Structure P
Amino acid sequence: MQLTFYRNPEEFDSLAGEWNDLLGRSVSDVPFLRHEYLRAWWSTRGGGEWPAGDLWIAAGREPAGGLVGLAPLFATRTREGRPGLMFLGSVEISDYLDLLAAPDHLGAFAGELLDGLDRRGPSGWEVLDLYNIPESSPSLAALGEAARARGWAAQRQRLQPCPVVSLPGDWEAYLAGLDKKQRHELRRKMRRAEAHSEPVTWRIIGPQDDLRADTDTFLDLMALDAHKAGFLTEAMRAQFHASLTAAHQNGWLQLALLSVGGAPAAGYLNFDYGGRVWVYNSALDPAYLDLSLGWVLLGYLIRWAIENGRREFDFLRGDEGYKVRLGGVARYVERLTIERARAG
């Protein structure tokens with residue numbers, strides 16, 4: 001296997017087609033590893049999360065030139081201030097990250113990656129600090145084994161839960177699977193909204209809609225929450241626009257907006273990818289708290305997912321109680337740190 005490092009945006013761009021083709025064959029086919037998502041992330045360094053960093057994307061190829069492995073990395077100072085390498089997408093706004101490799105090439109690629117970084121990687125790097133790897137990913141074992149075979153230390157740490165709902169074939173079967181109290185509450189909230197004196201309507205934006213305007217509507221709703229307002233810096237708003245545009249252009253954006261009497265009142269920013277709805281962010285006007293519109297819109301979206309043949313509804317990272325009450329079962333993401341052995 002031949003390992004090549006891609007170090008500038010033009011080289012990053014050149015990988016687009018074969019990158020996404022490899023992702024479709026990889027151990028973790030998730031939207032946060034799509035080329036267009038990570039390219040948008042890099043354009044703002046995650047909305048300003050990483051002020052400094054250099055691209056170090058590692059690509060493994062067969063002798064005939066076929067791409068069989070990718071490590072989407074960048075060199076930076078880690079959260080602990082150490083010179084290291086991290087996944088593009090780290091840490092706050094990308095819920096699942098991983099290597100890109102088909103299972104039968106994963107072990108060989110992991111070994112080539114560590115050897116390549118050791119011999120030709122950034123000067124003075126000390127640690128490979130990899131966040132948000134799904135706990136079910138074989139990359140955790142492959143990288144750990146490759147590290148130990150070279151006398152390097154590898155450590156795994158469990159991070160946040162990602163509650164996932166396995167969807168049945170119809171809405172009534174989904175409701176029947178909920179706790180009796182939660183089933184009653186969800187039905188009651190949806191009926192109450194539908195009986196409200198002002199019409200409660202919702203839509204998923206489509207090709208006919210003004211994406212930029214609808215994104216601003218969603219972000220303005222988010223900013224009505226004081227905590228989220230602090231999160232939505234100018235750089236982070238630019239990141240949202242870039243990532244939503246990339247997802248929309250490639251057919252996997254699900255931006256849902258709910259209105260009361262024509263006024264925007266709630267929204268969900270999701271990704272619709274690979275037979276799963278990925279619940280990325282939410283927004284709510286507190287003036288409508290009494291209508292429980294967050295629950296109502298989630299109910300509509302779960303029903304939509306079932307009716308449109310989606311297999312899972314992934315609430316992504318976070319242990320908020322409503323995720324479990326709506327049927328989510330926790331899966332976890334992990335952090336893998338690999339300490340490079342010091343020479344001598």
Structure Q
Amino acid sequence: MRTRRPARQRSAPRTPRSLRATRTALPAVALLCLGLAPPAAPAPAPAAREAPGPVQTWAADLSRVDADDSGVRHAGGELRTTGDYGVQVLAPHRLDRQANRIRIRPAGQVPDGSGIALDVRGRDGSGPWTEWREAGGAGGGTAVLPRAVTTVQVRLAMWDPEGAIRLRGLEVRADTDPDARPEPQAAAAYGTRVFATRIGLVGRTTANGHVIRKNDRFVALPSRRGLSRKGGREYSVRVCGPARCVTAPVWDVGPWNIRDDYWNPSSVRQTFRDLPRGVPEAEAAYYTGYNGGRDGKGRRVLNPAGIDLADGTFRDVGLRDNGWVTVTYLWTGRR
């Protein structure tokens with residue numbers, strides 16, 4: 001049966017008024033100061049460029065498989081999958097000094113047809129975690145975190161249809177990129193209005209290793225950057241529907257895309273940076289033909305969804321069919 005095309009709803013503001021005011025007030029104040037200030041004193045000599053500092057290096061412990069891991073086992077000195085997909089969230093590593101740049105180099109066997117994805121996040125002291133940042137695949141790579149941190153955590157996801165991945169180790173190196181500017185964090189969490197669809201799929205496994213239950217309560221967003229660990233709630237959203245608002249953790253990746261953190265500013269958005277903040281790629285593809293009307297994998301976009309709701313969450317907010325909801329991405333504001 002052909003589904004009815006959802007009407008586009010953009011009545012709700014994308015950004016709270018307080019955030020818009022903050023964004024526009026600073027340039028206005030700067031111009032005012034330039035016009036009224038007395039002649040400026042000679043500019044001070046530029047500060048010496050900060051050195052990267054010593055590199056901190058450690059070998060990640062792949063042998064520790066615990067409750068927030070799924071589909072992996074460690075045997076014979078190697079990490080392997082137990083099925084088509086596995087994810088391991090390594091133990092947090094405390095640094096001797098702050099760092100914002102993390103390099104990861106895996107050692108092992110990753111045959112053609114399989115793959116790994118490395119992500120890293122950090123926090124300073126007991127503060128909140130940053131978002132995850134991509135640190136490469138089988139060949140390793142480098143991630144620059146949104147701000148300097150004193151604790152680092154690595155996540156490893158493996159796609160292994162033949163069960164042939166053999167990972168012997170991960171070398172992790174942390175230092176400071178003196179050219180990287182900290183990403184500002186707003187006082188209030190960002191919110192926008194997006195189209196929601198129902199997940200269903202009871203018995204299937206999510207991207208963080210959770211097995212979906214009947215009347216489950218979680219959401220999926222189209223980027224791994226805001227994916228909580230299995231059973232965790234460190235990345236959660238507040239969803240407001242026709243009946244009520246509820247808070248739910250992000251436990252899966254989707255709909256449509258997997259690299260579309262549309263809640264982030266364009267300057268740090270992983271892909272589709274030419275779209276306005278708060279507009280999922282699938283929404284733009286569906287309504288305006290963006291990217292030829294296709295998602296990041298080339299599939300024809302059949303609805304404008306920017307969030308998937310597990311069955312319990314779907315019913316809790318009062319939806320009876322797919323529809324528009326207001327979502328606040330709670331980790332994007334200071335706590």
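Computed from the coordinates by the stated procedures, all read-outs in this text should not be read as laboratory data. Predicted model only: the values in this text are computed from it and were never measured. Cβ atoms are built from the backbone, for glycine too; each structure is taken alone.
Brief remarks on what is shown
- Identity of the structure behind -3000 (criterion: helix-only ellipticity at 222 nm (-39500 (n - 2.57) for each DSSP H run of 4 or more, over all residues; to 500), calculated), options P, Q: Q
- For 6.3 (distance in nm of label points 7 Å out along Cα→Cβ at positions 63 and 175, calculated) the corresponding structure among P, Q: P
- Here semi-axes √(5λ) of the Cα gyration tensor in Å, for residues 71-166 alone was derived from just one of the structures P, Q, and that gives 27, 13, 11; the source is Q.
- Highest-scoring entry among P, Q, by relative contact order in percent (Cα under 8 Å, 6 or more apart), is P.
- Among P, Q, which structure scores highest (criterion: distance in nm of label points 7 Å out along Cα→Cβ at positions 7 and 103): Q
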